[in-house]
Structure 1
Amino acid sequence: MSKRILVIQGHPDPEASHYCHGLAAAYRKGAEAGGFTVEELSVAQMDFALLASESEWQQKETAPDIAYAQERILQADHLVLVFPLWMGTMPALVKAFLEQVLRPGFAFDEQAREGPGGGLLKGKSARVIITMGMPGFFYRWYFGAHGYRNLKRNILKFCGIKPVRHCFVGLAGSKKPEGRQKWLERIELLGRRGV
């Protein structure tokens, strides 16, 4: 049976085509060429409310788009999350999506917050692709990649998803097409390998 990959496009702008869209398309192209089954979700095109309380977060009923995303996540073996770095971390829309979709009883055991308990998404791996204006090594070295490290450790791994790998696509706003093209080729190769 073919490995199932879910690409989650996290750029908040639903109207324009951004570099994040190109990177997601490159990953998908490579994964399909590698024989994998690929689906894609666009967070910006989904309809869901912001959570305003813990009781809302603990409710079992979710918006139809969130229920659909949960189904796709359960079906997937590997998740690819693509988003731009905004103020050192993921855009607010991506965080809101993760808060909605990764609920108690779906993503982790109800007791996990109070002691022993486990992530319910074990057996899945992830790749996080983050575009940024600064060089990727500077985000890692100077800022400690704090936004990514929080996502990896406190969200994805907490839910049982591992390994979690990353690509920091630095200088994403550069006008030099050769650098952007190299990243597209690299991401396509990762997709072909399904990692």
Structure 2
Amino acid sequence: MSPLAKLVEAALYASARPVTVEELLTLDPQAGAAAVRAALGEIRDTFAAGDHGVELVEIAQGWQFLTRREYAEAIDRAQFALRPRRLSPAALETLAIIAYRQPVGRSEVDEIRGVDSGAVIDKLVERGLVEIVTRGEGLGRPLLYGTTPQFLEILGLKDLDELPRLEELSVALRPPPTAPAEAE
């Protein structure tokens, strides 16, 4: 492995969150973004070719070492990893609306859900899953919300384009057809 790849590997190993190419450039500013991307490719190939329990994954607009899927269940059972706090059904519903409609204002979320979502949105902001991205053009210039890189990290997504399309969700969530009753 090249010296730059070793340096990038050490930085990724030390980080508890995905690290962007721009952040990795601070390790060796003379290297350039193309060299850092090449080093990332070199590291990813090394871990993919070898027999390792971790892999280098592009996630949440950055890069991070993650446990391979085939070992995740055993690691989860052993409770080595910190468990993220669960989200309530209301928080999941609100988060889904924001993810698919962003940037979206609180009034639109309230209208879709049929209830006041202010406290739920505040909790999602507090947990770092949602942030204020801009102000709307309407009356009072309402705050508009969008998802954060932490949202992508938790879902294991590279970017928002990897979210399932709404058409796919409607098919997946459709109840299975009932079998016709047999004649006696």
Practice task
Work out the source of 29 here, i.e. which of 1, 2 gives that when relative contact order in percent (Cα under 8 Å, 6 or more apart) is computed.
Solution key: 1
Problem - Top of 1, 2 by mean count of other Cβ atoms within 10 Å over residues 26-33, largest first - result: 1
Practice task
Out of 1, 2, choose the structure whose coordinates give Rg/Rh (Cα atoms, Kirkwood Rh) equal to 1.08 when calculated.
Solution key: 2
Practice task
Taking 12.7 as the value of Kirkwood radius over Cα pairs in Å, for residues 66-121 alone derived from one of the structures shown (1, 2), identify that structure.
Solution key: 1
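For distance in nm of label points 7 Å out along Cα→Cβ at positions 106 and 162, find whichever of 1, 2 sits highest and give me its label.
Structure 2 comes out on top.
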Problem - helix-only ellipticity at 222 nm (-39500 (n - 2.57) for each DSSP H run of 4 or more, over all residues; to 500) from the coordinates reads -10500; which among 1, 2 - result: 1
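Values quoted throughout were computed directly from the atomic coordinates according to the rules given, and no laboratory measurement underlies them. Here the structure is a predicted model, which means the values were calculated and not measured. Cβ atoms are built from the backbone, for glycine too; each structure is taken alone.
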